[in-house]
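Following this line, the structures themselves.
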Structure I
Amino acid sequence: NGQSEFVQALTGLTGFSKGTITLCGQDITKSSIRKRSKAGMSHIPEDRHKHGLVLDYSLEKNLVLQRYWQKEFQAAGFIKRRAVRKYAEKLIRQFDVRSGEGPVTIARSMSGGNQQKAIVAREIDKEHKLLVAVQPTRGLDVGAIEYIHKQLVARRDAGTAILLVSLELDEVMDVSDRILVIYEGKIVAEL
């Protein structure tokens, strides 16, 4: 129906032939994923293994993937390991990410649900103007789903635009202010 292609083009995972992408008045059409992130875009991807995590990295490295160059986490080109560890421990507690060895756990060894919680934690915690959330609660238990929904609503209430793409109709109905229906690559209805 075009959802995946739309999200991939919007987030910079793939190119497209026509149109422009503007985020808060800034043309980001040709921008790299990093530049889109710096402009204020966060992305919870559909495929957590392909686009969400570096599976052979530790949990703490995955939690700073889109932020490691910021002053909080580096000085003169060197990573501040203590700052990264402290930040990772905070997100692990806040989002109840369960991993055998805490921040040093290799992402590949974590369950799918905990991998998803790590991605959601990283992307929700960033300062953003737009959060693109594709199947954000896939593989999560009921308690985690409720927590993620509350986080999305809180970000929305704080002024972040949320683009939620989900196959779960209940999730769409519970979290969304506006619903757009895409069919054969075109928006055909607004609810």
Structure II
Amino acid sequence: MTELQSALLLRRQLAEMEMFWTSGSILLMDPELNKNPVEGFSAGLIDDNDLYRWEVLIIGPPDTLYEGGVFKAHLTFPKDYPLRPPKMKFITEIWHPNVDKNGDVCISILHEPGEDKYGYEKPEERWLPIHTVETIMISVISMLADPNGDSPANVDAAKEWREDRNGEFKRKVARCVRKSQETAFE
């Protein structure tokens, strides 16, 4: 895939998205998803002149410790997207087993395609060119609701999640949620 084809695909994905607010949460709709809209995030370009860098706002999923949070993240797409996955980094501080202390998201869907040299992931769990911004966001929202403690990016958060979920882990997440609300629209 050429860089031009990659840019055209990203432009099409962006153009298909219609963003609007509904009942106090962000709702993103794609014409193909009108019957089942994806709630909980909004996405757009960081800079109108750079199709390869997107900013997303993720609303903490209901009935989770992250509920009420407004977490900002950046998606950086490679020039050969969709053959390779984007990188995702939370800009807002977040305490989560699958997000390292620098904010980098570590989930299967964002790992390079092919075999996992460590044997933790099946090839079909890793990046495939059919994935879109929506499928990435669905995976990240799901990750917030159900962390993968078996393959952590933040070992300390994973340990707390396993051993003290309703104590120290919950307290740290609550602090991140409060902080995200205070800084969401800066």
Structure III
Amino acid sequence: MAGRVRVLYTAPVIDRAAIADKPTLFGSRVALVPLGPEHAEDSFAATKEPEGRRLTGTHREFTLDVIQRWCETRAEQTDRIDLAVIDRATGGFVGELALNEIDFDNLSAGYRIALTEGATGRGMGTEATRLVLAYAFERIGLHRVQLEVYDFNPRAIACYRKCGFEIEGTLRDALLWDGQWHDAHVMAAVAPTARRLRDGG
């Protein structure tokens, strides 16, 4: 009588070094580089842009000192990745993004991106998001990346759909802005779907 063969399941593991060692990623339009103190003034200026504040639902006011300290400590974080978005044509700062709230047990993370007002509508956000998703799924080993986007931002929703995100639910009246309530859509990309879109499948 043949003996039984036991198949052991090995759970996938996140590559922690790929989070601790901040990457530099290149596309045709943008470069993503580790966010550092050299980006503090540009990042601070971006927090003052009215449209950027509206799209991100930012009520809080920041000082340059707060932003400086934030940028100075990004490299030492072992549970998130913060990157500056650089326009390859000019070398200028055009925004920042983050993979945050990383869940090492469930192989998931949050995602946020904010571009400066002059950088929107040029394909930079789409390219930056695709670069980050490829790194998240193929290098870090994440399975799911999630974000929230407000209902008054159809351009961002379209961008995220191109990159493999799907709307999974809606947080009703999640933001009070200028006296009006707005919903926030929860969107997520999972590794297989994002790969199929990237490869044209």
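Computing distance in nm of label points 7 Å out along Cα→Cβ at positions 13 and 45 gives 4.5 for which of I, II, III? It would help to have the intermediate numbers written out before the result.
On the way: I: 0.6; II: 1.5; III: 4.5.
Label of the originating structure: III.
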- [ ] Taking distance in nm of label points 7 Å out along Cα→Cβ at positions 77 and 133 as the quantity of interest, name the structure among I, II, III where it is greatest.
- [x] I
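A short reminder: the numbers here are calculations on the coordinates, not readings from a lab. This one's a predicted model, so the numbers in the text were calculated from it and none came from an experiment. Cβ atoms are built from the backbone, for glycine too; each structure is taken alone.
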